[in-house]
1. A value of 3.0 was derived for distance in nm of label points 7 Å out along Cα→Cβ at positions 15 and 151; which structure in P, Q was it taken from?
2. Among P, Q, considering only mean count of other Cβ atoms within 10 Å over residues 47-54, which has the greatest calculated value?
3. Compute percent of Cα pairs over 30 Å apart, for residues 175-374 alone for each of P, Q and report the one that scores greatest.
4. Looking at mean count of other Cβ atoms within 10 Å over residues 135-142, point out which structure of P, Q has the largest value.
5. Thinking of P, Q, which structure, once relative contact order in percent (Cα under 8 Å, 6 or more apart) is computed, gives back 23?
6. Taking 2.8 as the value of distance in nm of label points 7 Å out along Cα→Cβ at positions 39 and 287 derived from one of the structures shown (P, Q), identify that structure.
7. Determine which structure produced the value 3.1 for distance in nm of label points 7 Å out along Cα→Cβ at positions 55 and 159, calculated from the coordinates; the candidates are P, Q.
8. To test your reading of the models, identify which of P, Q gives 16.4 for mean count of other Cβ atoms within 10 Å over residues 215-222 when calculated.
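Nothing in this text is a laboratory measurement; each read-out follows from the coordinates by a stated rule. Since this is a predicted model, take the numbers as computed values, not measurements. Cβ atoms are built from the backbone, for glycine too; each structure is taken alone.
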Structure P
Amino acid sequence: MTKTEKLINGGPLADLRVIEMGVLLAGPFCGQLLGDYGAEVIKIEQPGVGDPMRDWGQEKPHGKSLWWPVIARNKKSITLNAREKEGQEIIKELVKDADILIENFRPGTMEKWNLGYEELSKINPGLIMVRVTGFGQSGPYSPQAGYGSIGEAMGGLRYIIGEPDRPPSRAGISIGDALAATFGTLGALTAIHARETTGRGQVVDSAIYEAVFGMMESLIPEYQHGGYVRERTGSILPNVAPANAYPTKDGEYLIAANQDTVFKRLAAAMGQPELADDERYATHGARGDVQQELDDMVSDWTRTMTSAELREKLNEHGVPNGKIFTAPDMLEDEHYAARDAIVSIPHKIFDNIKMQNVFPKMSETQGKVRWAGPELGEHNDHVYGDILNMDESTIKDYKEKGII
């Protein structure tokens, strides 16, 4: 099979080998993203213990996490004790032919294990090391423990989420970890591209607080030049109207008509085209000044219809709209189905488990979910025997010592 055929059949990253040493979310999500597009991801887990994600999640039928099959999909699991010298030497052997190593321990941990970048780059000068932490590898906060929630707070996201009359809230997902992993993946692929020219690898330092901060739009210049501090505003964005969830006879429905041309179409849908010419509503800025008034007006109109009736009316006039989806909605929706946004993957315990597909979609080299999260140490024989060429007696000896 040629390299081109391998990439087309196995995914655009099928020529990359990734060593994942992270636990929980931020590091492993980076590994998931790379694995989704075909990279060979070898996940190292502590013998007899494994990644704590194996036990996380709201629901655990059969005593098994439903989170693990997703976060560990497309990965090979091996058990290896990185705290022992012999385990560290095995990791170094794996690093020789690796392209990327992912870790999300507190800064200094890898160095304590003699696995810092300075040491590993001597073995493999082309190695890219993705280091995901709460505060980064440098700076006065770097030694501190930092989970996603702390990074979300420091990055500015927590302060602006929630209702204005209540304390700061949180997103219902681990968005800080996911953003740091996404930026880490972007950095890894950028470093792979740079390596084609320089021949050298490098460290990708992805801090959770910086990944969150990077998504905070114009928050800083708004304060610097306008003296404005963004506050919690509930379901609206200040001065962006109408763009809210509005009541119908059978629930709530989102409408986004804050652009001048779109508001004109909404006014026509409401049977009040003259609103678009009224100076109080004609421009984006003017509508922002009467945001509550507009929301009340739109609500009075939407509550006269069911969601289906409202959707038909809005689509007829080209007004962006949509229902607020839950998991059952996603599983029943025709658009989700048409785009294969949800896939069903074979699983030893759950028979078939449904999960989100690989995004974004590629026209020629689409990634895919090849298998769900593996059992602990499921790929020991393959990695130690086939990749590192250990004989059976050596593998047995390491097992007896608790190294693997």
Structure Q
Amino acid sequence: MDLLTANDAPGVYPRSWYADTVEPLSPFPSLEGTVEADVCVVGGGYTGLSAALHLAEAGASVVLIEAQRVGWGASGRNGGQVGSGQRQDQDWLEAAFGGDAARALWELGQEAKATVRNLIDRHAIPCDWRDSVAQVAHKAAFVPEYHRYAERLARDYGYDRAEPLDRAAAAELLGTDVFFGGMLDRGAGHLHPLAYALGLARAASGAGARIFERSRAVRLDGRTVVTEAGRVSAQAVVLAVNGYGSGLMPAVAARVMPINNFIIATEPLADPPIRSGIAAADSRFVVNYWRQTRDGRLLFGGGESYGYRFPTDIAGLVRRAMARVYPQHARVPVTHAWGGTLAITTNRLPALQRLGPDIWSAAGYSGHGVGMATLAGRLIAEAVQGDGRRFDLLARLPQARFPGGARFRAPLLALAMSWYAMRDRL
């Protein structure tokens, strides 16, 4: 299935609260004919925009091509949360890779947050950054682990921004008593994801990167990227297509699984539940995540999807999940409902790959992409310029292929999502 066209109208941002509240960006032209560049970046999400910006600032000639609009994919539709560390916690990373590698991965995760904040400040991106994300337990048995982990981060990693939450503290912060406790990470944060993506595009264009929209890459001929109406001849190619590039490079598609997720925005609430400005996510494998806008709306993400087509009633799907957390708002009108396609890996760590001489790729951020995709673009820029040490740290992480190939990927996704959704309910 072609996920670039399966669920959305081509060339326009899908209607969402983000698209309705962002400062619009005039369309960039489509690519026609042949152009040359030092680097061709394929994909206009956080990875591609960050790579283009950092390369252009370093003096490289950069062309970025995007099949739809910049920030059109997951980068403009996600929950906006910027978490600490990696998608896997430090316990898992230490067991899998050892203490030194786990510490290096923690530091990269911290740098990812700092990179986002630095880019926002340096380029005056109006994306409503706010501090703090709560991680809360939907089962009582999970609470001791959250508390132990907060203490371990302070003791072993010198990170004192995570604090344990008991049930009363979680209820006070989030305006619901359905959670048993958890952890508040004051060093994490959240933002308006589409505004951030468009800010990166403005910055990259201002630094000299040439951006072409509605210019879909159809194949690579060595380091020449061929689109439907043109060609980019480059010395290096960056593939930043995440869940949307299944037909472009099989070595990338084999290691990332596209999945869909969904978000709703309510009308402004007379009595909004979250008064502290924080965001939250729960402990389910099929995770729920939410935050509150400055005008009192709930932005709530979640719901189970068993295929690549968006459901016909996204609002009803996500409302059911929201009603379990906020039953008092179960009937509040929903003004926006949208879906998006992200990508996961088998180990939930990003898949960075050298695909050939001067061909680089990063994908599969597994719900941890605002910060890590931004950082991955910066690491690719370093590698293209000849310093691949930090890129290689992530590229050396073992990334298993998903079983089944393209033909059986959708049925396997449905089976896996059914299993994890059942496990969450037990």
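1. So the calculation was done on P.
2. On the way: P: 17.1; Q: 31.2.
By mean count of other Cβ atoms within 10 Å over residues 47-54, the leading structure of P, Q is Q.
3. P
4. Details: P: 14.2; Q: 17.9.
Once mean count of other Cβ atoms within 10 Å over residues 135-142 is tallied for P, Q, the winner is Q.
5. Working: P: 18; Q: 23.
The correct label is Q.
6. On the way: P: 4.2; Q: 2.8.
Working through the options, I get structure Q.
7. Details: P: 3.7; Q: 3.1.
The value was obtained from structure Q.
8. Of the structures listed, the value fits Q.
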